[in-house]
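Trainee: Structures are listed in the sections that come next.
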Structure P
Amino acid sequence: MSTKAELAFQVLKERIMDGTYGPGHRLVIDQLVREHEISAGPWRESLRRLEAEGWVEMVPNVGALVRTFDTDAWQKGLSLLARIGGYATALSAPRLTEADLKTARDLNRQMAESLNAFDPGRFGRLNRRFHELLASRAGDERLVEMVGNEWARLEVIRKSAFWYAPGRAEAALAEHDALLDLIESGAEPEAIEAAARQHELRTVEAVTRYEAGLHR
């Protein structure tokens with residue numbers, strides 16, 4: 001991919017992630033050309049890549065639209081992340097340094113502070129950093145990239161999922177500590193993968209139960 005196409009891709013992805021281009025926003029190539037002085041070709045390349053990664057959908061006779069996500073998409077996304085994130089964490093665990101684990105503990109402590117301050121946005125950002133750190137030394141760049149992309153997608157779908165299920169945030173913090181204990185103890189990769197996977201699936205289950213209760 002050309003340098004300009006990569007720049008165009010990063011511009012669009014960042015604006016989708018920060019909400020500048022919200023769900024349903026139409027991405028018009030002529031307008032993007034005028035705003036950024038990058039020719040149409042790189043924008044087309046970047047839109048194809050965004051479509052392949054699930055950020056954009058190409059609608060006949062309309063063009064490129066930022067995808068609209070719903071609860072079902074969030075549940076499927078986190079279920080997928082449970083699988084690939086758990087596997088990446090298991091691969092990464094033997095390579096995590098003392099400094100990595102200290103950072104992870106600190107991130108979990110900061111998450112607790114965010115919870116006490118009723119700051120779901122910060123809680124979500126720290127949670128993503130925690131899990132991406134634990135998966136970061138998997139030794140498989142493509143896998144680590146997939147984990148990062150899925151976390152980014154989940155941020156766009158719902159930034160404060162833990163607040164939708166009372167008690168889930170506190171439980172998640174305890175599960176983080178238990179996962180770090182497993183890693184520090186040198187537990188078998190299968191045990192680490194199972195713990196990481198179940199941690200994410202419990203969030204899916206908690207939010208699903210809570211939302212089902214709202215519609216009774």
Structure Q
Amino acid sequence: MWCIGALTEEYRARMYNLLELYARPVSKAEPVICIDEKSLQLLGHGREALPMASHSPLKQDYEYKRHGTTNLFVAVEPKAGQRIVSVTAHRGKVDFVAFIGELLTGAYAQARRVHLVLDNLNTHFRKCFDDVLGRRAAARLLRRVQFHHTPKHASWLNMAEIEIGILSRQCLDRRIPNRDLLRSEVDAWQQARNDQRRTIEWRFTRQDADQKLATHFVPKFAC
């Protein structure tokens with residue numbers, strides 16, 4: 001487990017909320033979608049790699065060329081085995097609002113209520129939607145949305161972190177020089193995992209939390 005902050009009443013309330021949410025059965029009417037982002041440096045080869053040959057693996061030089069940075073937004077519905085990954089030039093609030101808008105008007109347009117699990121990055125709050133879209137348009141877009149934020153210093157409770165780790169190991173652990181190639185590779189990875197309906201099995205329950213963390217809970221009167 002990662003290093004965590006003081007287990008205050010707010011921490012416990014948010015943690016219990018997420019653990020209850022994760023315990024619910026999968027529902028098309030009320031999907032639970034975990035969201036996070038990942039920054040990535042675009043890198044090219046300093047010299048041409050030597051191609052594979054019989055009994056000889058690909059060989060590449062240690063030198064590389066930097067081609068800037070990019071961002072990936074990742075949304076995963078853990079129990080349904082569905083994920084949506086978007087490659088963007090930036091990760092600001094305009095980009096985040098656009099990504100959420102695409103989810104709500106696209107893949108989840110028919111859902112009655114959409115539960116979004118997010119960490120506490122400053123772009124992950126309702127105010128950003130008001131800033132970008134205006135209050136009326138933001139209210140229309142978010143009318144079916146319920147936000148669930150992890151406790152501070154507890155992004156381990158966001159299953160998008162698990163999906164990003166898998167994405168990093170299976171698709172991003174190599175040099176990718178430009179955004180177009182990255183988008184192509186990520187789309188292929190995403191399609192394969194969705195076709196296979198790769199789910200995430202979350203086993204940490206409220207009972208586990210009380211058993212493992214109870215001695216570290218901060219009393220209410222001390223908050």
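Trainee: Output the label of whichever structure in P, Q has the greatest value of distance in nm of label points 7 Å out along Cα→Cβ at positions 49 and 65.
Mentor: P
Trainee: For volume of the Cα convex hull per residue in Å³, find whichever of P, Q sits highest and give me its label.
Mentor: Looking at the calculated values, the largest one is Q.
Trainee: In addition: Consider the structures P, Q: one of them gives -10500 for helix-only ellipticity at 222 nm (-39500 (n - 2.57) for each DSSP H run of 4 or more, over all residues; to 500) as calculated from the coordinates. Say which.
Mentor: Label of the originating structure: Q.
Trainee: Separate question: Tell me which structure, out of P, Q, gives 23 once relative contact order in percent (Cα under 8 Å, 6 or more apart) is calculated.
Mentor: P
Coordinate-derived values only; no laboratory data. Small disclaimer: the values here were computed from a predicted structure and weren't measured. Cβ atoms are built from the backbone, for glycine too; each structure is taken alone.
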